[in-house]
Structure P
Amino acid sequence: MEITEQCVVALTWTLKDTLGDELDVLDEPVEFVVGGGDLFACIERALQGHSTGATLALHIEPEEGFGDYNDQLLFLEPRALFPAELEEGMVLEGNALPAGCNPDAPTDALYTISEIYPEHVVLDGNHPLAGIAIRLHLKVCGVREATEEEIGSGTAGTGFFRIQPHAPGNDLLH
């Protein structure tokens, strides 16, 4: 079966920056809906017409990927507003920021605790890969028709390319 809109594709990949440093490896196939919200449009375009066994090497600039870095999404907040167990690398949902945080911080963003100082905490609302061109080496491990539920929701439930909150110490992107 060839990859078309509204199908599900199972992929493995290696994700690197332009210097060749490995950022993420997905060894076991994960399913994504093509034509939904699971993949960047540039990845979907590249996959079109391919089938199981295909390998692709993509170079993705920030504007087609995780976006340009936006310094307006950095917020310096009082340390006293946050719990003592706060750690660098933790991710907080914007709608769950403590009362007293900057009201200009978008509530629909996810914020990474990028630095902790005795009096302040730096919240970064950018995706960790914002501003970075990436190289993505994909392998198509399977293609199938999407279910009505997957088509309706636009996802196979993976959401790799939409950063998800994760536990401290878990630096995986999926």
Structure Q
Amino acid sequence: MSRIGKLAVPIPKGVTATVEGQTVKVKGPKGELEFTVPERVAISQTDDGIKVDPINDEQESRAMWGLSRTMIANLVTGTTDGFTKALQINGVGYRAAVQGKDLVLALGYSHDVKYAIPEGIDIKCPKPTEILVSGIDKQRVGQVAAEIRKWRPPEPYKGKGVKYADETIVRKEGKKK
């Protein structure tokens, strides 16, 4: 039994959720999102919120049960609060700045890296070594943060590069004489 799947997704005030067939649409103060639930689970709207149940007792149905419930919960959280991913830049001369609709990164290359900010994503640089990626879709926020990190992942000897704020870099010992 899925411990997560058994719980109904509560719908807070100011948010409207509609279930049409296998599609869940959530509209809140920050925007509107929708998710199509796999055919292996059944969804229904109750007084408690949105309830997700597997259609049978097969392994794949039970796997989709918890996943679908979490995806619907992410829709509700995204439309009310939004999601934020923080990145840190370590290294001499490494910095970031937002210029218009581009994020400009100086990461030790012979040129500055320009990353076009996608629609629906907000990027801020409170310090030259900090990047805040935020939006209402959790998957897109994580994908944009991963694409930015990919330009210069942290290296294990000095820790230089772009890393997530909550990430720990396992450091290696350098050469010995």
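Readers should treat all values here as calculations from the given coordinates under stated rules, not as data from a laboratory. Model, not experiment: these values are computed from the prediction. Cβ atoms are built from the backbone, for glycine too; each structure is taken alone.
To test your reading of the models, identify which of P, Q gives 12.5 for Kirkwood radius over Cα pairs in Å, for residues 62-109 alone when calculated.
P
Of the structures labelled P, Q, one was used to calculate helix-only ellipticity at 222 nm (-39500 (n - 2.57) for each DSSP H run of 4 or more, over all residues; to 500), giving -6500. Name it.
Only structure Q yields this read-out.
Using relative contact order in percent (Cα under 8 Å, 6 or more apart) as the calculated read-out, with 35 as its value, let me know the right label among P, Q.
P
Match the computed value 20.6, 70 of Rg and Dmax of the Cα atoms in Å to one of the structures P, Q, and report its label.
Computing Rg and Dmax of the Cα atoms in Å on every structure in P, Q gives 20.6, 70 only for Q.
For structures P, Q, calculate distance in nm of label points 7 Å out along Cα→Cβ at positions 22 and 102 and state which one comes out highest.
Comparing P, Q, the top value of distance in nm of label points 7 Å out along Cα→Cβ at positions 22 and 102 belongs to Q.
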